[in-house]
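Novice: These are the structures in question, set out in turn.
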Structure 1
Amino acid sequence: MTFTVFLEMTVRPDADDAAEIAREVLSQTGAREGIESLEVLVDDADPLKWVVIEKWASVEARNAYVAWRASPEGANRLGDIMATPPVFRTFESTVPLT
């Protein structure tokens, strides 16, 4: 079953390299086993508000990714561009529409 994660973040106004850092970090995420899709949305009303949408093949795949990011090998600079701590929302259940 697909597992979806929303990462809501606010980018620092002085982070001129935000898009470059996001591309670098998220290309690593996109190469991880179990990731099905990855997208970054920018708020029309406030371009400093971003939502990263990750779709994973399973909770276990996402957990392995989180463990990797917590290791020295998975460390990244995404926190350098954030104005506030990120908010993660996870979605495993869905409502059937048919």
Structure 2
Amino acid sequence: MKNNNNNYLNIVGIAFRAGQCSTGEETIVKDIQKSRAKLVLIANDVGPQTKKKLTDKCQSYGVPFVIVADDRDRLSNAIGKSQRVAVAILNDGFAKKLKSLLG
């Protein structure tokens, strides 16, 4: 299980460096609404309001999301930013790979 987590964080980092991610609550919501987000990853320590906002948006627009096993520090670290509680993946290939790694 440990390997999978590190693998998925590596993929998130690669996707981010490739410009295929968005971060920040407002940006992610916009990407969900514009059908750009293919998958939304949410840290396990996200606040209840942010979690509700993001999961509700994902559900109403049919965007898959995963509450990952890692906290915001590990998720932020994967993309080289600080205090990011969620990352939207904007590329089908990266989204598919992440879904397969995250089950």
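Novice: Relative contact order in percent (Cα under 8 Å, 6 or more apart) was computed and gave 46; which structure, 1, 2, did it come from?
Specialist: On the way: 1: 46; 2: 41.
Computing relative contact order in percent (Cα under 8 Å, 6 or more apart) on every structure in 1, 2 gives 46 only for 1.
Novice: Figure out for me which of the structures 1, 2 the number 12.6 belongs to, where mean count of other Cβ atoms within 10 Å over residues 12-19 was derived from the coordinates.
Specialist: 1
Novice: Where does the value -7500 come from, among 1, 2, when helix-only ellipticity at 222 nm (-39500 (n - 2.57) for each DSSP H run of 4 or more, over all residues; to 500) is the thing being computed?
Specialist: It must be structure 1, since only it matches.
Novice: Here's another thing I want to ask about it. Please state which of the structures 1, 2 yields 7.1 when mean projected area of the Cα convex hull in nm² is computed from it. Walk me through the numbers before you get to the answer.
Specialist: Details: 1: 7.1; 2: 5.6.
Answer by label: 1.
Since every read-out is calculated from the coordinates, none of them should be taken as a lab result. All figures in this text were calculated on a predicted structure; none of them were measured in a lab. Cβ atoms are built from the backbone, for glycine too; each structure is taken alone.
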